[in-house]
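Enquirer: For reference, the structures are reproduced in the following blocks.
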Structure P
Amino acid sequence: MTLLLENISLTIGDVLLVKSFTISIEAGEIVTLMGPSGCGKSSLLAYIAGDLSPPMYGNGHVTLDGVDLVYLPAEQRHVGRLFQDDLLFPHLTVGENLLFGVPRGSLSKRQHLVSEALASAQLEGFEDRDPGTLSSGQRARVALFRALMAKPKAMLLDEPFSKLDAELRHSVRNYVFAHLRERQIPTLLVTHDREDAPAGGRVFRISNKGDMILA
């Protein structure tokens, strides 16, 4: 599984945010993207996910598993996302939040997948818990597994660790990376903190002029 960003450029209004670039992200690889605020990092993730349509906002090809995604609706792209906020639904239980990510099918099988996910997240017995009663680390794990249960073929991480304290940030980051690598999911991480970049992984920086530079 490979996520290929080919000849991608990004424009918002009359402003060129990102000049044309090409990056190939292999299965299980986590590539980090950095840059100053407002340079287009999050907008680039939105373009990949299908929230910004070509050619109004961008140009180039987003290819996943050999399929060009740029004219597919977001729900058909099989691209998962994690954000700064965990975005758990407050009116649903933990189990119902996870169930939301499971594709349609037999309810008993879907509930079994939820139980398996909670066990993997070390949250056995939390099905009926209110998400508001969870710690930040527990909420981060639920958000991760909700995204993974949709069986994404690629993952986009938009500063998902930025609101965690230093100790928790380290443990959650390692937890997330381990599960993405285990599932061989190509991943693009946007962050302001160089420490978020996995050791030995490629790091790119968007300059003020929109150039994509290998840091």
Structure Q
Amino acid sequence: MKEIEAKIGYKFNNAKLLKTALTHSSYANEARTESNERLEFLGDSVLSIIVSEYLFKRLKNVAEGTLSKYRASLVCEQSLYEISKQINLSELIYLGRGEEMTGGRKRHSIVSDAFEAVIAAIYLDGGMEAARKWVINLMRDSIEDVAEGHRSNDYKTMLQEAFQKGNTGKVTYRTIAEKGMDHNKTFEVEVLVDGAPRGRGEGHSKKEAEQDAAQKLYVSLGKKA
């Protein structure tokens, strides 16, 4: 656990909390141990409070509706998945054999849920101030980008605007694969520019997969995500 603590940047008094936070239900079922689902439930609320407070203090003259929109863009599955890359969280999660074999480490929902579970674990271990410090350390740049109006997390719109500015092409999307059971499907989508394939993305919905594909292409063009 000490090595994992070093990677995430927090030393626990109760290391069991960290182990639980990183335990996906697929692994918990195999090992007959507790999953991170309850911690994820708590972490979702703790994260919302931390981000809400930061935005409230940072943007003193912004209306409630806009603050809500900003918060939603920051705490959504896609955003948390990207932020989690800073600590390589996907590689630290305990997954069951089946989930591991079917690409569970790349599932945005699994990684973002684990991120929220870690927040809850830190909150229970060290209190709100410890959780706030950890979250802001990882999310400050993203929050500031949103606060300054530089980022919307709507990569489809950002990508289309990038091509429109250069008058270089029309962006479209098409679904090329659907995997898994109805309750846990993964969609694979291709992004095309003037009908020519330029990249692919995955997600648990077509919308999520399109955003993933758009983001990858957007970043590859040299844009700041």
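Derivation of every value follows stated rules applied to the coordinates shown; laboratory data play no part. It should be emphasised that the depicted structure is a prediction, and the values quoted were computed from it without experimental measurement. Cβ atoms are built from the backbone, for glycine too; each structure is taken alone.
Enquirer: For which of P, Q does mean count of other Cβ atoms within 10 Å over residues 21-28, calculated from the coordinates, equal 21.4?
Expert: Q
Enquirer: Still on this structure: Compute FRET efficiency 1/(1 + (r/R0)^6) of positions 5 and 149 (r between Cβ atoms, R0 = 25 Å, to 0.05) for each of P, Q and report the one that scores greatest.
Expert: Largest calculated value belongs to P.
Enquirer: Figure out for me which of the structures P, Q the number 0.10 belongs to, where FRET efficiency 1/(1 + (r/R0)^6) of positions 101 and 165 (r between Cβ atoms, R0 = 30 Å, to 0.05) was derived from the coordinates.
Expert: So the calculation was done on Q.
Enquirer: Name the one structure among P, Q that log10 I(q)/I(0) by the Debye sum over Cα atoms at q = 0.17, 0.19, 0.20 Å⁻¹, for residues 77-132 alone of -0.55, -0.67, -0.72 was derived from.
Expert: For log10 I(q)/I(0) by the Debye sum over Cα atoms at q = 0.17, 0.19, 0.20 Å⁻¹, for residues 77-132 alone, the value -0.55, -0.67, -0.72 is produced by structure Q.
Enquirer: OK, next. Where is relative contact order in percent (Cα under 8 Å, 6 or more apart) largest, in which of P, Q?
Expert: That would be structure P.
Enquirer: Given a computed value of -18500 for helix-only ellipticity at 222 nm (-39500 (n - 2.57) for each DSSP H run of 4 or more, over all residues; to 500), which structure among P, Q does it belong to?
Expert: Only structure Q yields this read-out.
Enquirer: If semi-axes √(5λ) of the Cα gyration tensor in Å is calculated from each of P, Q, which structure is the one that comes out at 30, 19, 15?
Expert: P
Enquirer: Among the shown structures P, Q, from which was the value 51, 19, 16 of Cα extents along the principal axes in Å, for residues 29-84 alone calculated?
Expert: Q
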